[in-house]
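Taken together, the values in this text are just the output of simple stated rules run on the coordinates, not laboratory data. Values in this document were obtained by computation on a predicted structure and should not be read as measured data. Cβ atoms are built from the backbone, for glycine too; each structure is taken alone.
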Structure P
């Protein structure tokens, strides 16, 4: 069995560590290149391009679709009517905030808490591309019914002992703040899109219990 001298072992170990380190840095550069734009990739864009182009150019993305770059929220409020036909507009209720509260600290959060409201918002936006809230096709009306029934299931038929007669939604979006060490400046103020009031009928509660 061949016995390596101490200097030879030192050279082999240092060469192996250098190869592993270089491979790790190269793979990390490729990862940042194909990942969605983020604070790290933007800060080191020139260095990443020098590693990747032209020999290792990639024309695919790591995530499809890209992860969300914004915090999206759904709020709702209702109007109720009492026995004397007086209408009361109730305060906004953060539906997304309720889901986040149910998820936070829960080691096994419900799939409904994580995804139902978010998917309803995605469904609505894909079927209502214009800001005036006009639905596109029959799927647009279906998206409205889906979102409305999710909210009505939480509010119930009455609020404060008065019957719910109308419901309104607003969608909030805010850019995710960059990390503290990043030089980027991002406006993280919440921008709201407020929908018109939708009438609530008894049929809207069908199957909700």
Structure Q
């Protein structure tokens, strides 16, 4: 994998791990539990991607990802009070990780000679699946299933990458534009409250027959 892509992956790992550990601390997890949540957030999406692409999961060939997650834990321990009380901390770190991991997922899939549409799907899984695992671990409804734009931002970034790749744009510039596309899509959606329509149906109470 190109060195620049590896750097992106390390930064994304650190950012995602912080987002997971930060939420675990809010749920009063101990250090080990918080580390597990951070690791799952950081490597979950990439692990699913690699298994689908039939390659060895990336973290099994290089311990740096587990080390990055440990550093994220120590970062939260040292600066936890400041991080926890900053309203936008989770959003910022989560959006950074989302953008970087989407780019890495698309890049790795294309490097294995899969078509662009598969790369978009793998990029979305890489970016969003770790957050799903994180939310399940902390007993929250996964963010991807709520009204906020999350996985769709990954799809937008993946499509931007595919377009730039198709026109022959420089690889590093393509990665930057694609990552910025994910970050901007997520940020603008939250700022202007852009969301997908909610699928309406009967509630559990409405489905219960009257006695």
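Which structure, out of P, Q, was Rg/Rh (Cα atoms, Kirkwood Rh), for residues 39-158 alone derived from, given a value of 0.98? Let's see the in-between values first.
Values: P: 1.15; Q: 0.98.
Structure of origin is Q.
Match the computed value -25000 of helix-only ellipticity at 222 nm (-39500 (n - 2.57) for each DSSP H run of 4 or more, over all residues; to 500) to one of the structures P, Q, and report its label. Structure Q accounts for this read-out. Structures P, Q were compared on mean count of other Cβ atoms within 10 Å over residues 119-126, and the highest value belongs to Q.
As an exercise: Kirkwood radius over Cα pairs in Å, calculated from one structure in P, Q, equals 17.6. Which structure is it?
Details: P: 21.9; Q: 17.6.
So the calculation was done on Q.
Source structure of the calculated read-out (FRET efficiency 1/(1 + (r/R0)^6) of positions 7 and 135 (r between Cβ atoms, R0 = 30 Å, to 0.05), 0.65) within P, Q: Q.
Using the calculated result 1.3 for distance in nm of label points 7 Å out along Cα→Cβ at positions 55 and 175, pick out the matching structure from P, Q. It would help to have the intermediate numbers written out before the result.
Values: P: 3.7; Q: 1.3.
Matching structure: Q.
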